[in-house]
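Coordinate-derived values only; no laboratory data. Only a predicted model underlies this, so the values are computations on that prediction, with no experimental measurement involved. Cβ atoms are built from the backbone, for glycine too; each structure is taken alone.
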Structure I
Amino acid sequence: MKQCDTQTGCALPDSPNNISNESNSDISSQVNRESLNQVDIVFVTDPICSHCWAIEPAWRRLQLTFEFKTRYIHGGLLPGWQGFSDAANGISKPIDVIPHWQHVTKVSGQPIDPGMWADDPIDNSYILCRAAIAVRCIKPESESLFLRKMREAVLLKAQNATRPEILKSLAEQAGISAELFSEALQSIKVETIFLQERQEMLNLGARGFPSFIFLGKTVDKLVGMQSFEHLANRLLSHKKNKLVSRNLSDKQKLQSFDCWTLTEAAEVLQVNKTAAKPRLIDCGFVKSDFAGEDVWILSE
């Protein structure tokens, strides 16, 4: 099996179900300029993307260091296994994902449990992308939290998050009623937005997950696993207005989220993992074990 490419991330796979510029030009012929004018970074992602999980430490550090506006495009990495081919990573069936995810853990330090691909594999990630859009339609400020909860379920807890009961539970954790969420998820509106954003992703030149599109006087892009320094430098050079530092204390940083891996905490606090542990404890976090690693959950 070919190992993951940290520079290109998870590539948009070859599949008869994938869209093309030509066949879907009627869906969205132009990038949504109005929405782009309101953001600094477009984050092209998918809830099951291992590289998107691997970049969480650097991404969290960026979010907690600077003030900037993000817009997510949930691009759809897995349309289904029939006819699926991710040649770059040697993946054509669920079991092939396991060594790929294990390699991502080794490279990034982020814990991942790939057992779901053997026990109860996800058949299609499009429903998870639509779920994130449904949350955005109901409660926009919870979109990022819900995306994180899906990642934790899939990559840390080895859960098939496409199961209706799991998705509804994750929506409730993001502060949304299961009934409202289910209605939005099944709506034509959410499906239409998903198709539009798939096309918009291509119009922006994104072919890999994660892709970061930096918007300013010019449009620039970073793809794959990136360091905080690379992300910060690109943001600094493209932000429309002056980049403002948030100047948060360590406690404020840690309590901005309710779940941390040690790799994330160490990166954000700029300490080693051993030094990060007592700081997490002092901020009210308790240790749990997921994917064979310490994961810290904020005590209720």
Structure II
Amino acid sequence: MARATSVFLLLSPPAIWGSLVVVGWGALQSLNPLILTLVSWLLAAAVLLILSSANLVRLWDIFRERFLWFVVIGVAGTTGFQFLWYTGLAHGDPVDVTLLTATLPAFICIGDRLLFRAPLSALRISGLAIALAGAAYLAVEGDWSNMVRLQFSSGIYAILGANIMMTVYTLGLRFRMPKCTALELMTLIVVGGLIGFSPLYLVLGHGNPSFDSGGLWIALLYIALFAYVGAYLLWNLSVARNGPSLTGIALYTQPVFALFFAYLILGTGIDAYQWLGGIVILAGLAFAEWSEQRGGQEGAQS
């Protein structure tokens, strides 16, 4: 039973986040990325505020003291990231979105090295370079002449922008982290993200979206409750039970789940260049992770 619980905690977050390709694509048939981002995060914020209601006064004091930090980190890690990701999904191929999102660990490792001088072995650099080469191959849709002509779809730019946003968020958490629980921190970050995102909505928001579809509300609730709040809490539980390294490695199964759901529900086919690019990306990330684990074991033995 204990082993089954560990496996459930390991695989649930990547499976839920993988399903977001399908659920998000469905919601985008009724809402534009701006509205989808705002409404889904408002629902998530409502749930988080209810869960944190016993400590709202203390949380308000923390939020006021670190207002700018919460707004910047919140936009980078929640609303801004999700808006760009939904934009990429709306204007790109779901398979490309899935595989390009998988390169996020490479962005974070490079940023960590540049900003914090984190150690990065030659082997790990090689793995990250392989993964980024696979991403570049996807971006040019298997035709390197598109690189020379700088012909990329707007969806590609949006997903790469989303990866940069999440990198800023991940690394930004290292700057003067406020003292509060994981749930409280997530609540304040989401609220900050909504405050920072609201000017963009006021400037770009347009149209009168219809919310009279029951299927749309199911999708919105699934995104808010499961993909945002639930998966995050399950991730934290997995880190506590299985450790950060194993939990991080399990995240590499997310593209597999996403491609499976896209094929099963959307009937999305996978072109030859997507197979090749995806294999190169996953192989590069696996090699980078293996080299890191190998380096840590050798360091412990010495």
Give the label, chosen from I, II, of the structure having the highest value of FRET efficiency 1/(1 + (r/R0)^6) of positions 157 and 189 (r between Cβ atoms, R0 = 25 Å, to 0.05). II
Taking Cα Rg over 2.2 N^0.38 Å from the coordinates of each of I, II, which one would give 0.96? I
Looking at structures I, II, which one was relative contact order in percent (Cα under 8 Å, 6 or more apart) calculated from, given that it came out as 43? II
Value 21.0 of mean count of other Cβ atoms within 10 Å over residues 197-204 was derived from the coordinates of, among I, II, structure I
Could you tell me which structure in I, II was used to calculate FRET efficiency 1/(1 + (r/R0)^6) of positions 101 and 141 (r between Cβ atoms, R0 = 35 Å, to 0.05) as 1.00? II
Given a value of -11500 for helix-only ellipticity at 222 nm (-39500 (n - 2.57) for each DSSP H run of 4 or more, over all residues; to 500), calculated from one of I, II, which structure does it belong to? I
Distance in nm of label points 7 Å out along Cα→Cβ at positions 61 and 253: greatest across I, II for structure II
